[in-house]
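Okay, got some structures for you below.
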Structure P
Amino acid sequence: MRKQVIEIYNQDDTTHNAHFMADRQADRNVALTSRGKVSLRFEESETPIKLRCDIHPWEQAWLAVLPNPFFHVTTADGTYELPPMPPGEYAVVAWHEVYGEQERRVVLRNGGTEIVDFIFQGK
């Protein structure tokens, strides 16, 4: 979540760097020494932010900095479950690094649940 501290650990004996390539806030590029750790914080919500190691270009990840705790990363079989949310109307958004973003609108009643499916197809 935004303003939350992110800790990145280098668990091996090789130097890496964490290069955050953001669109709406300043890029960050920090060294990760052997067995080192870096802590940082993003003040603004933004997703996706690409994270890569400039020393080892095959090492990359994606970061979502969100304004609330209602998010989840899918499991290995593609399922997800959001934490309980207050009643209201919501936009549920799914993002994939290759296939982009899809959004579904949902209205939650008090104590209710909804099933929201997303299908991503090749380009």
Structure Q
Amino acid sequence: MKLLLDTHLLLWTARDSPKLSTAARDLIGDPENTRYVSVISLWEVAIKGSLGRSDFQWDVRSLRRGMRDRAFVELAVDGAHAVAIALLPGIHRDPFDRMLVAQAMVEGLTLITADPVLGSYPGPILRV
């Protein structure tokens, strides 16, 4: 399975947080799965961290390096992703999360999330 981690799952994975569910740990740890991290998540961490959000206080360079060292595939943003956002229902207002949903749809990835609102989008989303 090709998995795209939402930003919170990325951060929880990086810190081996107890907030990470057993289902998420199993999926992320399964060597049969390819794990993707969007540059949107790195951008979100950088922006929200600079705005003082305590849950986003990270050294983004170290976060990126750590994910690459753990063989996560970095997913860039392109025009097809931006265009796909126009097709999404207005379920979630967060632009970062909306882009993750669009990327999953366009790239044929399964977005994994713990967010119940994000998990309510139709398409390739798995709430864990």
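Nothing in this text is a laboratory measurement; each read-out follows from the coordinates by a stated rule. Small disclaimer: the values here were computed from a predicted structure and weren't measured. Cβ atoms are built from the backbone, for glycine too; each structure is taken alone.
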For this session: Can you spot which of P, Q the value 3.0 was calculated from, given it is distance in nm of label points 7 Å out along Cα→Cβ at positions 29 and 45?
Result: P
Exercise. Given structures P, Q, which gives the highest value for mean count of other Cβ atoms within 10 Å over residues 37-44?
Worked result: Q
Problem set entry | For 30 (relative contact order in percent (Cα under 8 Å, 6 or more apart), calculated) the corresponding structure among P, Q | Q
For this session: Rank structures P, Q by mean count of other Cβ atoms within 10 Å over residues 21-28 and report only the one at the top, that is, the highest.
Result: Q
Seminar exercise, completed: Re helix-only ellipticity at 222 nm (-39500 (n - 2.57) for each DSSP H run of 4 or more, over all residues; to 500): value -13000 computed from one entry in P, Q; matching entry is structure Q
For this session: For the read-out log10 I(q)/I(0) by the Debye sum over Cα atoms at q = 0.15, 0.19, 0.21 Å⁻¹, a value of -0.65, -1.09, -1.35 was computed from one structure; give its label from P, Q.
Result: Q
